[in-house]
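Pasting the structures in now, so scroll down.
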Structure I
């Protein structure tokens, strides 16, 4: 049996997605660090920006992170003064997380950074190609999520 060939990196979907994310992360991280925000904390701030007052569990679900990771992120954001925890008045077991004034100001400063990185990443890509790219990425993600990492097809595929 002959060994399988590995596609060249510039033709491997997995490598291209990984490498694009790596570069995007580097550029975006450098730009938001100027405002006291790390790339690891960004998804939590983004989720609260979209929906302020989420419970810790809801926040975990929105950013697809496990509870302990979310608690650690909230702790860091709270120490930075960007979020505050408030016990629910209707259900004392629940704790809601809110952006503080400082957190909202940081997000106001980060918004132009997002726009800059997006423009830079999509330079020379037409609006139609951008929409196609988004559609393909959504389908790519859905296909992989649906498979749950299970192998499909045969070794001969």
Structure II
């Protein structure tokens, strides 16, 4: 997981507007399940996406969901209309989402986030309640397991 944390640090340093969502966010709140990637919800405008590209450019990012595995090479024009980016990097997978199921777009996700300190600085992470909503909306088996742990953590914090 050190490589995943290094990905986050790079995004923080480049001042990318993002919120950590998904499994890594759950781990940040105390869930014990392992995750192999980082899911973020970010502002999908050209300025922010180009900052993201700068942050990870030397990690050889490629589009994971295309058979050709094309390198990430965004221009301002390329950013128009993008809603998601699913990337493989030298440090691991980075999924960039414009919308989180059960929550909404970046602005809604940000409203339901909290600030957590990481080695690389402060970062927004989807709140426990937000994660529960998102994971319940996904409905996969691993999401249900995460929800159980999140609810237990929430109870313990009361």
Structure III
């Protein structure tokens, strides 16, 4: 059996690009497919992260929970139509181990209302552990660390 090739920074950056493009283009149904089955997705604040507090704004511990989150967002939540635009920094490699790549990437996400009003929705950083599964790169874990503890009520969408 051949060893699994390690994830390269270019592949990881392409995964991040495709991930935010799916969200920004309203293709939320694709979001869970960016993760392996036994994944972790967590949104928290910088304060909680720095203090080691386990408190999360959103926590999903497997891909099935990600699908549930999207179903709830698309079918149960009622809100004014809007869209998002993510802007990503270059990524810093934190570690490489056993074919997995851990990276930090700063981001901004703006929300665009149907009226054209545009506002900063959130800023922060992604801390991602990326692995290769079935020939493609996916997130094993994605921690979204928000700069502010003031959270908008529409945080139900994936970041």
When Cα extents along the principal axes in Å is calculated, the result is 46, 30, 29; to which of the structures I, II, III does this value belong?
II
Computing helix-only ellipticity at 222 nm (-39500 (n - 2.57) for each DSSP H run of 4 or more, over all residues; to 500) for each of I, II, III, the value -6000 comes from structure III
Out of I, II, III, which one gives 0.05 for FRET efficiency 1/(1 + (r/R0)^6) of positions 52 and 116 (r between Cβ atoms, R0 = 25 Å, to 0.05) as computed from the coordinates?
III
For structures I, II, III, which has the highest computed value of distance in nm of label points 7 Å out along Cα→Cβ at positions 36 and 148?
I
On mean count of other Cβ atoms within 10 Å over residues 20-27, which of the structures labelled I, II, III is highest?
II
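No value in this document is a laboratory result; all are computed from the given coordinates. Computed from a predicted model, the values in this text were never measured in an experiment. Cβ atoms are built from the backbone, for glycine too; each structure is taken alone.
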